[in-house]
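Trainee: Take a look at the structures below.
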Structure 1
Amino acid sequence: MKLNKIFKWGMVVLILISIAILVWGFVSGFETSTHEVLPPTNALLTWAAIMIGIALFCWIVVGLFISIKNDPKSLVKMGIVLVGIAALCLVSYLLAKGNPVPGYTGKPVSAGMLKLTDTILILTAIAGVGAICAIIVGEIRLAIANKK
């Protein structure tokens, strides 16, 4: 019960910080004519990375703690999921070409940044297709279960 309150208030604090950064960005303005990255945009990107880090930390550490407490055998499942995610990221990285965007006339970006951007795009596409497949399979299983 106490753990739920900690998560609830932690989530409220993170949402309030996110809203404050977003409002700051809109008040300060996100764009200029020179296409430079402004502090509000940089802060939003940094905060997004921090939120992803917090989510991963909570998923791994809290999940690990609860798994050990409830069922030590579930650690094997968690390890398999982590290895699967790492393999998916590696395959996406290997498939990423890292080619520059055709017709882009702005400031040149490093080859490593292009490769990482392509990797993220591939991971997003895989996650989207996986979500659609999960919805379809879930509905089919639900329809089959309701017929019996």
Structure 2
Amino acid sequence: MTPKPQPDLREQFGHLSTINTRWMDNDVYGHVNNVQYYSFFDTVVNRYLIEAGALDIHGGQVIGLVVETHCNYFAPLAFPQDVEAGLRVAHVGNASVRYEVGLFAPGQPLAAAMGHFVHVYVDRSTRRPVPLSAALLDALAPLRRSA
């Protein structure tokens, strides 16, 4: 039997970024709808890479394609609450990276949701995998999860 997933602590993530929720993020049950969590994952990963100078979304020859995502939900988040997204890197391959994301309510020590997001980096025109660039590897270094 697989153990039940447990939320991680905010200090287990190497980078934190605040994401504003929007009115439309809530569903009829009064909390952020599950599909928005994946948007938050995409936002924290790509914002970090752009700000670190490792990703040029408009003119770069290399782009990251999402090949896998997963999320476990532990506590609700709701508009107008901000979300604090924690980011770390669990695995670096030749052409891929597995990012792990924790989503936190402001000031809360435990993640309200946790998931992962795998990018395969490919040539923009051929869509064939390419080795990770030195700039990307440098940007990922502070996020590497310790063994």
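Bear in mind these aren't lab numbers, they're just calculated from the coordinates by the rules spelled out. Predicted model, so just to flag it, every value in this text is computed and none were measured. Cβ atoms are built from the backbone, for glycine too; each structure is taken alone.
Trainee: Supply the structure label, taken from 1, 2, corresponding to distance in nm of label points 7 Å out along Cα→Cβ at positions 2 and 90 with the calculated value 1.1.
Mentor: 2
Trainee: Taking helix-only ellipticity at 222 nm (-39500 (n - 2.57) for each DSSP H run of 4 or more, over all residues; to 500) from the coordinates of each of 1, 2, which one would give -5500?
Mentor: Traced to structure 2.
Trainee: If relative contact order in percent (Cα under 8 Å, 6 or more apart) computes to 12, which of 1, 2 did it come from?
Mentor: 1
Trainee: Quick check for you: by distance in nm of label points 7 Å out along Cα→Cβ at positions 26 and 74, which of 1, 2 is greatest?
Mentor: 1
Trainee: Continuing with this model, one more query. Out of 1, 2, which one gives 38, 22, 16 for Cα extents along the principal axes in Å, for residues 42-121 alone as computed from the coordinates?
Mentor: The structure behind it is 2.
Trainee: Which one of 1, 2 has FRET efficiency 1/(1 + (r/R0)^6) of positions 18 and 114 (r between Cβ atoms, R0 = 30 Å, to 0.05), as calculated from the coordinates, equal to 0.95?
Mentor: Source structure for this number: 2.
Trainee: log10 I(q)/I(0) by the Debye sum over Cα atoms at q = 0.10, 0.14 Å⁻¹ computed as -0.62, -1.10: which structure among 1, 2?
Mentor: 1
Trainee: Still on this structure: Just checking, which of 1, 2 has the largest value of Cα Rg over 2.2 N^0.38 Å, for residues 58-105 alone?
Mentor: Of structures 1, 2, the maximum of Cα Rg over 2.2 N^0.38 Å, for residues 58-105 alone occurs in 1.
Trainee: Please compute FRET efficiency 1/(1 + (r/R0)^6) of positions 10 and 138 (r between Cβ atoms, R0 = 25 Å, to 0.05) for structures 1, 2 and give me the label with the greatest value.
Mentor: Largest calculated value belongs to 2.
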